Structure 1
Amino acid sequence: MVMIAKLLEIASASLSTQSPALITGCHELSELLTKRNGFFAFENALLVLPATGSDEIPGIGEWNSVTGWRQYYPASPPGTVFFAMDAFSSQFGIAEDGAVERLNPETGETEHHAQGLSDWATRILARYDFETGWSVARDWQIRNRPLRPGQRLLPKKPFVMGGEYEADNLVAVPCREAMAKLGQLATQVREVPDGTILTIHGWNP
């Protein structure tokens, strides 16, 4: 847990003052939340959710509800517990075998990311800009304002359609709203036959 301790050294204070409940089947995650019950890092680019949420920031239980944004991602393994996200709402989740997976919210594709939570922290620290979107999020905040608690950055033109990872293409949206919009986008992307030009309906972040 050395790398997790290093990550916590540069993280914000806990996002919840309540004592965290244990996350069933996720010993490492429960241990992390006991030390720091949700936090921001890298100038708000990385958001680790608390066990218990608030009006602005959802708790892990709410975030993983099958009636929320996860309903748009049927291929996502049901046993995976999503606990963190980057500036653009890419989701990090702990699978049943303890490995960390990363979900692309625009396509719904999930890929192996790390062997476990310690390995995840190692990767985050080693490549924090790539892993969290730090430099783009920092540029957006310098030009506009600090991200409010729970906000993520949505592209005006989706990245999957060639949208740029730059401040001018981004707007700040509460994370619940962001994932609902991204889930609907992923559904449209999934239903487009191969070789067909992608046309997105209702995308107005």
Structure 2
Amino acid sequence: MFRPSHLSRQILILVTIVSLTVEIQYEFEFEDDKIFTKCLDNPNGFKDIEGLFDLSNMTFEWGEEGIVVSGNMTTVWEVEPTDRIEVRSHTLHWERGFWQPTILNIFVFDFCKVMYDKNQIWYSIMTQHVINVEEIRDKCINNKGTLLMFEKFLMKAELGIGMVLSSGRYRIVVNLVAIDLNNITRPNGICYETIGTFFKIKN
């Protein structure tokens, strides 16, 4: 009977650790060219994406390689510039006729501090394409009337995950709340979601 040596056990453990820490690159393919839809389970008093931005001057169109975005949008959220914006995102997977929770969750304590952070996923998807960023860098989505002008770009949502994702549809739900200087959460939060599929990116 074969008995693994101490060295072979060490190698096996090392290979296992390495395999668990290597990120798998995925791309999220949007199901709808509207991208942002109303929450199926909208919290009381929360508005959808149109409560956050005026999107009447934004264009989202299907192209050969995906959704092409252009135009500009203006912040319309009725909060104060001194408010801290807290963001929570959770992802659900359609399985056996129900939306099942996953461990793909995001919490951002102060979004305005990292809105243009190059290491954040929303930067690669959206905010890196803002062309008037130098004019509005000191403003945020809590500044009503701020105009964000975008270059024309192909919207791509790519991320590295240290796990294998199941095939099928995913629903990403995003909640934003404004918290005032007294640490009180305002009741007029924002909830929107997007539905699509994750595809593994071939190396």
Using Cα extents along the principal axes in Å, for residues 48-143 alone as the calculated read-out, with 36, 32, 27 as its value, let me know the right label among 1, 2.
1
Cα extents along the principal axes in Å was computed and gave 47, 38, 32; which structure, 1, 2, did it come from?
1
Suppose you compute helix-only ellipticity at 222 nm (-39500 (n - 2.57) for each DSSP H run of 4 or more, over all residues; to 500) for every structure in 1, 2: which one lands on -3500?
2
Mean count of other Cβ atoms within 10 Å over residues 56-63 computed as 12.5: which structure among 1, 2?
2
For relative contact order in percent (Cα under 8 Å, 6 or more apart), which structure out of 1, 2 has the highest calculated value?
2
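All of the numbers you see were taken from the coordinates with simple rules; none came from a lab. What you are looking at is a predicted structure, and each value in this text was computed from that prediction instead of being measured. Cβ atoms are built from the backbone, for glycine too; each structure is taken alone.
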